[in-house]
1. Consider the structures P, Q: one of them gives -19000 for helix-only ellipticity at 222 nm (-39500 (n - 2.57) for each DSSP H run of 4 or more, over all residues; to 500) as calculated from the coordinates. Say which.
2. Where does the value 28 come from, among P, Q, when relative contact order in percent (Cα under 8 Å, 6 or more apart) is the thing being computed?
3. Work out the source of 1.00 here, i.e. which of P, Q gives that when FRET efficiency 1/(1 + (r/R0)^6) of positions 34 and 74 (r between Cβ atoms, R0 = 25 Å, to 0.05) is computed.
4. Computing mean projected area of the Cα convex hull in nm², for residues 26-65 alone gives 3.3 for which of P, Q?
5. log10 I(q)/I(0) by the Debye sum over Cα atoms at q = 0.10, 0.13, 0.17, 0.24 Å⁻¹ computed as -0.34, -0.52, -0.79, -1.32: which structure among P, Q?
6. I have 14.2 for mean count of other Cβ atoms within 10 Å over residues 18-25, calculated from one of the structures P, Q. Which structure is it?
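All of the numbers you see were taken from the coordinates with simple rules; none came from a lab. Everything numeric here is computed off the predicted structure, so don't read it as measured data. Cβ atoms are built from the backbone, for glycine too; each structure is taken alone.
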Structure P
Amino acid sequence: MDKKHHQLLDEKIINEAVSMFRAVADPTRLQLLHLLSEEECSVNHIADILEMNQSAVSHQLRTLRQAHLVRTRRDGHYIYYSCNDEHVITLIDQAITHAKHE
């Protein structure tokens, strides 16, 4: 058997990717990311749409921020959340497309 040289991923990169997948592997957080892939939202708006209390939404957003999946923008007293970048939106879109695939 012919052995090929394979470039293994750096452990830090692996750990970051695993952290990202853990953060996404929750129904509420996936729903949150899907919403944020469509529009920038405040915690109040997210809570209204998902029919959750603000504290629960804030907790889920904190997890997504720690995984570098969402970012914030302050406008006066309000903080708005959005997906961190196009890679996050692509990841969510691909996961949803894959789930719909038969």
Structure Q
Amino acid sequence: MSDSQTPAAQIVDNAEANRYEALIDGELAGFAEYIRTQRLIAFVHTEVHTGYEGQGIGAALVRSSLDEARAAGLAVLPVCPFYAGWIARHPEYKALVYSGKSKVSD
């Protein structure tokens, strides 16, 4: 299936399940699980269901969730290797990544 034939995924934040979901024609195509605090969102696992792989569903999940994190002023912790790799290939999102520098007092 070419990109022009790939149906657009609707990305929704299912806060009760702590995950972003990709829906195609109302059917769950994939999801990205997260842990969220007031200042940080950690993406811990991403999964695209068989039959939807290779159609950009994972990328749509990452881009949409990172755009929402940016709008909410949240730092991002990409625990999930898919998120980490995607951010590495898209430098415009690197500024969102949590630096984790702790302050030690003498």
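1. On the way: P: -19000; Q: -7500.
So the calculation was done on P.
2. It traces back to P.
3. Computing FRET efficiency 1/(1 + (r/R0)^6) of positions 34 and 74 (r between Cβ atoms, R0 = 25 Å, to 0.05) on every structure in P, Q gives 1.00 only for Q.
4. Of the options listed, only Q reproduces it.
5. Numbers: P: -0.34, -0.52, -0.79, -1.32; Q: -0.29, -0.47, -0.77, -1.36.
Only one of P, Q returns -0.34, -0.52, -0.79, -1.32 for log10 I(q)/I(0) by the Debye sum over Cα atoms at q = 0.10, 0.13, 0.17, 0.24 Å⁻¹, namely P.
6. Derived from P, not from the others.
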